[in-house]
Structure 1
Amino acid sequence: MTTETITADAAGTWRLGDLTVNRIGLGAMRLTGSAAFHLGTPSDRDRAITVLREAIELGVNHIDTAAFYFSSLRSANELINSALAPYPDDLLIATKVGPFRDWTGEWGTSARPQDLRGHVEENLRQLGRDHLDLVYLRRMRQDSIAEHFGALAELRDAGLIRHLGLSDVEPRHLAEAQAIAPIVSVQNRYGLGDRPPATEELLHVCGRQGIAFVPFYAIAGDAGPQGATSAHTDAVLETARVHDASPAQIRLAWTLSQGPHILAIPGTGDPVHLKENVAAGGLRLTEEDVRRLGAPH
């Protein structure tokens, strides 16, 4: 499919609290280098900055990041700050807290509730902002999230956070958090061929309640943080041929087809892939396409 004139608004919009975003956004993790969380070869700084600026030019107004997205020489937040500050008025930058990496890149223990203010303030410093638009609490296997989420709710009341979200949760965690403060978005791993029943249920709960559902690794599949999968089914390859699209674009289009409340945040450090990802928002699958690829449970 052609990518020259397709911009992020082709995917439609969704409202996160009082902020409206296009349904195709950008995940910032891969801006730091091809090794993602590993301290391998860092990305080319100029190319990463080019990707960010071109994303804005293409209408992307939702960027997903975190202070723990860094490689040996690159910090996603610092790249965003350098490329985009002063920030466009309509740009929503979402970040997440909970996991922790020390300065060597090693993962530490997950944050205690009293640590979360420091995590929020670190994101503020790196991004050069006085408040964060949207902060996700990333659950780190704990059974109850009430104490951690309560700490973030206090920071929202203090004006450091505008909106709250949850990541890597089950439906019961959403209900637990909603008893404390409003949730505008939920972020779980989800994609074609990667649809755990609890996450499928959560997707539908969010749809009924008007909460955004933001899947991560929608293109990656089993490859996870290493990047886009190359393990495509015959159905994906055939649908890509029919639409003159790439398999990754078909995966993104399928993800968006699962509900109007779904927001895609494909990550890339490549300007060509960025344009392809944004263009996928203009791809409309038919009912037959969706049936061929696999109808929702």
Structure 2
Amino acid sequence: MGFGSMRLTVDPDPARAIRTLRTAVELGVNHIDTAAFYFSPGGVLDVGTGATRYATELIRRALSPYDERLLIATKVGPGILPSGEWGEARTPAELRYQVEENLRRLGVERLELVNLRVFRGADSIGERFAALEAMREEGLIGHLGLSAVRPGQLAEAEAIAPVVCVQNSFALDNRRSHELVGICGERGIAFVPFFAIAGDGREGGPGAGQAGAAVAEVARRHGVTGHQVRLAWTLHQGAHVLAIPGTGSVAHLRENVAAGAITLSADDLAAIDGEESMRRG
């Protein structure tokens, strides 16, 4: 069970975010997901500093010097460009700028894992992935991954350099990346779903009743919450499937981490999947 850092920028008090990050590591989390474009929305400022809060800087403040067992995965693509404007990095110079911003804000000399985040509707990603591969060969990046991609884009990237993970939206009620889950399993690539709890609710979270009666019944039998069952279902999709639920609450963090120990039976999975199949018609 990993930890997604996007929600940390919403709370105007960084002390809570720092406490949550440190608690995650204390609970055994060794995979933290972030991005240079995770920063406080709407110009919300850091309490006492007057600066926009970046998740990468909160991670550095909470966890640096980093435990050598801790993997921090970050993303480039959408974000601030060298011009100071928001956009999508497409050129080698724009991608390098974002990589260097990640390095600076995290306070490291090398980024262990960089995912290329692809905007919806993009076609070829070869030029951008090749630019990141050049930075990997230079030593600025350890490993490369992809985010929000289609199978054809994965194949295009693999022809350029090894892809160690694919990070796509995926949940028990959002199966659009189902084909990629299987492809990644066959090729030994980690599949890292985001919005595993929220599903189609995305940043807004699952709506009332979205979990369904089957999830509620499985949760009751195991003595856990529906959110925990959703996370457990995610991890049961294959040994190569990870999870990176995000939260700014230490209580929710503890629940999320505990979900990694839930073992769902074949009957549990059949009930959940059967109900979802009926819902999708």
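17 is what came out when relative contact order in percent (Cα under 8 Å, 6 or more apart) was calculated for one structure; which of 1, 2 is it?
2
1, 2: which one has helix-only ellipticity at 222 nm (-39500 (n - 2.57) for each DSSP H run of 4 or more, over all residues; to 500), as calculated, at -12500? Before the final figure, lay out each step's value.
Details: 1: -10500; 2: -12500.
Derived from 2, not from the others.
Rank structures 1, 2 by Rg/Rh (Cα atoms, Kirkwood Rh) and report only the one at the top, that is, the highest. Mind showing how you got there, number by number?
On the way: 1: 0.94; 2: 0.96.
Evaluating Rg/Rh (Cα atoms, Kirkwood Rh) on every structure, the highest lands on 2.
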Source structure (of 1, 2) for distance in nm of label points 7 Å out along Cα→Cβ at positions 29 and 93, computed value 3.8: 2
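Where a number appears in this text, it was derived from the coordinates with a stated rule and is not lab data. Predicted, not measured: the structure shown is a model, and the values here were computed from it. Cβ atoms are built from the backbone, for glycine too; each structure is taken alone.
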